[in-house]
Structure P
Amino acid sequence: MKHTSFGDAIKLLHNLLDRYEGRPNVSRLHGYADENAFSSVEARDRFIETIRAAERSGAVRLQNASEAGIASLRISLVDANALYRHLVRLPSHQQVEATLADLHHLPNLPETAVPLFEEIAAAWTRNVRKFGITPNDRMSLKDSLLLACGLQERLKEAAAPPIDFRSFSRSVGSDSKALDRLAASVVAIYVRLYPDHLSTDGLANDEILAMLGVSRMPQPFLLSGPIAIRGLTLPDLAYCGFPPDQAAAITLAHPVDYVLTIENYTSFVRHARECNSDQKALIIYTAGFPARSHLHRILRLCAEADTQTYHWGDLDAGGVRIFRHLETALRAHAVELQPHLMNADILAQYGIPATTNTPLSPHGGDDSAIADLWSALRQTGLALEQESLSPRLP
């Protein structure tokens with residue numbers, strides 16, 4: 001049996017309390033001297049004297065023990081409260097209470113913060129991380145709460161332009177690298193604080209943040225087709241890019257045959273150059289999972305085009321989730337989205353074994369145009385990046 005062994009007596013005593021706090025119902029906790037860690041007889045004697053001092057306080061018991069015929073020193077926890085006093089250490093629940101005390105009064109916290117704090121306290125009291133934050137890391141928790149509440153404030157502003165991670169971090173009063181450092185914790189806390197505001201099933205943290213208009217560096221809004229800005233028709237370029245906060249002025253210069261949204265940049269550029277040189281279609285680059293401001297532009301332009309609307313993306317879990325997200329949003333605007341080069345037959349013909357294990361729920365919705373591909377992905381274990389296919393007209 002492998003023992004918890006130390007050459008430092010103080011570390012051993014603190015370890016006994018750490019383990020006690022993690023499993024307070026365990027009846028016996030032991031630590032052992034690491035005989036190989038002592039540099040001299042004097043070092044071993046100092047170790048024993050430190051343990052004896054704790055023993056005299058009634059906190060532990062020092063015993064000679066033997067394991068597989070090898071003599072060792074065993075230190076058993078007798079009275080946790082006595083050991084707290086001896087080490088002048090606060091019990092974890094008191095440390096946690098002190099750490100969390102003023103965070104309850106941060107601005108804009110919803111009522112759901114109460115059970116959230118209870119979950120954190122329960123975990124930290126047992127010296128367990130919660131939402132990816134180590135016990136008693138007050139600053140990381142405070143920054144995560146400020147950032148999560150800041151995301152919700154942005155969600156209330158439909159016209160809020162995209163913002164980069166560092167500018168957003170500064171805007172809520174955190175240091176500029178806070179969101180880079182704490183993205184996973186911020187998303188986990190946001191979902192717990194606002195469970196009814198966003199569907200995040202299976203999405204990566206950066207995708208969820210992009211939906212809320214926050215990305216590492218906001219992408220320009222890229223389009224191919226007959227574009228006008230405030231009534232002024234632009235030249236026939238293969239494609240155009242616009243600052244996200246100025247894309248609201250974009251309109252169609254004339255009707256188009258179809259609209260195609262495209263997930264990946266290479267496929268967007270190829271389709272624009274190879275299939276849309278006549279400018280008869282509107283081609284929109286979604287930049288992966290579309291940012292919230294990009295999605296608003298997509299919805300408006302698709303409704304304005306009032307024609308067949310398609311989406312072309314990866315044939316994998318992420319690709320069908322992006323399709324489903326767009327499909328749901330467009331359907332609310334009376335636009336039906338159809339998949340382009342995204343079906344079970346293409347997957348069977350060109351797909352390769354998936355290298356990632358991103359889970360998919362059992363179905364993509366019986367009313368979804370992507371349902372057959374959704375099922376095929378689950379059944380075959382195949383996937384296909386859209387760049388593997390050459391562009392074609394819908």
Structure Q
Amino acid sequence: MKTNILKIIAIIFSAVLISCQSNHVSNHQHEEHEHEEHGTHETLPEDIVELRDDQQKIAEIDTGRIEMLLMSTTIKASGTVGVTPQNLASISLPLSGFVKSVNLLPGNPVKKGQLLAIIESQEFIDLQQNYLEAKSRYDFAEAEYKRHSELFREEVYSQKNIQQITSDYKSLKAQVKALEQKLRLIGVDPLRLNEDNIKSSFEVLSPMNGFVKSVYVNIGKSVSPTDVLFEIINSDHLMLELVIFEKDVEKINTGNRVIFSTNSEAEQHNATVIQTDKSIGADKTFKIYAMVNDRCKNILPGMYVNAVIESSKMKTTAVPSEAIVSFNDKYYIFVVEKNKTENGRLFTEYRMVEVQKGVSDGRYTQIILPEGFDYKSAKVVTKGAYSLLSAKKNAGEMAC
């Protein structure tokens with residue numbers, strides 16, 4: 001780095017010295033030959049910088065051609081981290097009651113089947129009672145149904161009576177099955193329920209591994225079937241919801257790679273596009289959905305992300321990355337304009353050409369050239385471009 005700085009300083013000093021000497025000779029000739037044409041000083045255009053042959057060697061200027069390379073185009077996007085619906089659980093209850101116990105905070109990790117809260121409920125007591133009573137009647141009706149069916153086959157019992165017995169039996173059977181399902185909804189095994197173990201409270205368990213996103217209850221709070229008690233998120237399967245503009249939607253396909261990072265960290269993560277939205281928003285944007293490939297400990301739902309989506313590869317004009325220089329928030333390359341001789345010395349003129357910078361693979365960077373630019377015949381500076389830029393910016397700024 002120190003060597004490069006010294007080279008640039010040497011070039012600048014040399015360029016300024018030549019300019020001063022040229023002005024001195026020109027002024028001297030002007031005094032002696034006021035009307036002679038050879039006493040005038042050449043003024044270079046704003047986009048031209050020239051170096052002597054020896055200055056080019058100091059700057060180690062190399063030139064090459066603009067190439068057509070197969071590169072992946074990229075599209076910048078922003079959005080948020082989320083989860084798929086199957087990895088977000090909003091936990092509510094089928095019964096009303098009061099919160100007896102809860103000891104979770106948002107952010108706590110949970111395992112599938114872990115206790116979240118205990119609910120005391122009069123409806124739960126009634127449900128157990130109704131089930132046991134219906135089960136008792138059903139057991140009696142089942143025995144009666146079997147007995148009367150046997151009598152009917154022996155033509156001892158009338159068809160009318162067997163129809164009534166069958167109707168009562170099936171009605172009780174349906175009632176018992178329905179009550180069994182209600183008990184299973186709150187995690188109670190009906191086969192283990194009897195008259196001696198009726199409970200006044202039941203447990204609320206986590207349906208998945210993950211962490212607690214939200215807690216909406218506290219001890220003593222009354223809850224109903226319409227209330228959400230907890231939100232649990234499985235962060236092992238995160239998703240990105242990205243926003244792109246309408247003009248870019250055709251460049252993106254399912255399977256495209258996404259590289260993203262959050263504002264809070266420099267580390268980059270990978271994701272894969274799984275779907276594009278089928279409708280356009282009022283602000284002329286589309287939504288893109290991508291699954292995060294690996295488990296990221298520091299990435300949480302709701303975080304804002306910046307992303308780059310890699311679209312299909314295409315052939316494009318490109319130059320070595322160090323051939324592009326930045327000046328006043330614009331990008332330029334230097335191309336050889338012409339070689340010339342002045343006072344027996346060899347000079348080369350280089351022209352600054354403004355370009356738009358595209359995707360990069362590290363070594364090469366895509367450039368979008370001005371309309372009508374003949375890239376096939378142009379010789380571009382591939383090494384030493386910043387030396388030329390420094391010489392251009394500083395020449396003429398120092399007093400002679």
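Read-outs throughout are calculated quantities, based only on the coordinates presented, and are distinct from any laboratory measurement. Only a predicted model underlies this, so the values are computations on that prediction, with no experimental measurement involved. Cβ atoms are built from the backbone, for glycine too; each structure is taken alone.
By the measure relative contact order in percent (Cα under 8 Å, 6 or more apart), tell me the structure among P, Q with the highest figure.
Q
From P, Q, which structure was FRET efficiency 1/(1 + (r/R0)^6) of positions 145 and 225 (r between Cβ atoms, R0 = 41 Å, to 0.05) = 0.40 calculated on?
This figure was derived from P.
Please compute Cα Rg over 2.2 N^0.38 Å for structures P, Q and give me the label with the greatest value.
Ranking P, Q on Cα Rg over 2.2 N^0.38 Å, first place is Q.
Where is mean count of other Cβ atoms within 10 Å over residues 97-104 largest, in which of P, Q?
Between P, Q, the highest calculated value is found for Q.
On distance in nm of label points 7 Å out along Cα→Cβ at positions 161 and 385, which of the structures labelled P, Q is highest?
By distance in nm of label points 7 Å out along Cα→Cβ at positions 161 and 385, the leading structure of P, Q is Q.
Supply the structure label, taken from P, Q, corresponding to helix-only ellipticity at 222 nm (-39500 (n - 2.57) for each DSSP H run of 4 or more, over all residues; to 500) with the calculated value -13000.
P
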